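Each structure below appears as structure tokens.
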Structure I
Amino acid sequence: MLESITVNELKKLSNIEIIDLRSPEKYNDNHILNAHNISFDSLLLSPEKYLNKNIKYYIYCQKGLKSKQLCRTLNLKGYKAVHIVGGYESWILNE
């Protein structure tokens, strides 16, 4: 089962690992504080290079579609990936 979290719930958490799947340009323009920019393709093809199976990661993209897909795949591979519902657009709307 896919674990998901809303941006309002996310804002209540601290000391978490957040991953932004968007392009470096969009990430550099603005992103969720402390998020790491790692591409969708990099995580899909070589998650072991970027992730630790003992850490929970909160993952977002622009609208939440790619992050949802990636979280499902990562969870099947034994990673703890949480989908941020609505992605970055939801974050901006809830600021």
Structure II
Amino acid sequence: MSLDLDQVRRIADLARIALAEGEAERVRDELNGVFALIGRMQAVDAAGVEPMAHGQDLAQRLREDRVTEADRHADFQKIAPETEAGLYLVPKVIE
């Protein structure tokens, strides 16, 4: 897939990006380079290759999952403008 200048201008317009004439050509070339790279990557036979979470075989250090702060839910409920059944009531913003 390759883009022409009209398509680049349309994409820039949709993204609300102002492009000068010379910029449009440069961006087109860069985007076409990205699409070419994607095409080469899709052409690689990856059958039988398991997905990886990281490029290197590293173990992630995890901390113990424990509560470190006191429960202040009741304190926050007291100062809230409106609450009901332990929930905060907020004004409707979407009509």
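Coordinate-derived values only; no laboratory data. Treat the numbers as computed from the prediction; the structure is a model and nothing was measured. Cβ atoms are built from the backbone, for glycine too; each structure is taken alone.
One of I, II was used to compute FRET efficiency 1/(1 + (r/R0)^6) of positions 12 and 60 (r between Cβ atoms, R0 = 41 Å, to 0.05), and the result was 1.00. Which label is that?
I
Given structures I, II, which gives the highest value for percent of Cα pairs over 16 Å apart?
Looking at the calculated values, the largest one is II.
Have a look at I, II and say which one yields -9000 for helix-only ellipticity at 222 nm (-39500 (n - 2.57) for each DSSP H run of 4 or more, over all residues; to 500), as calculated.
I
Identify which of structures I, II gives the largest calculated value of FRET efficiency 1/(1 + (r/R0)^6) of positions 44 and 84 (r between Cβ atoms, R0 = 30 Å, to 0.05).
I
If you rank structures I, II by relative contact order in percent (Cα under 8 Å, 6 or more apart), which sits at the top with the largest value?
When relative contact order in percent (Cα under 8 Å, 6 or more apart) is calculated for I, II, structure I comes out on top.
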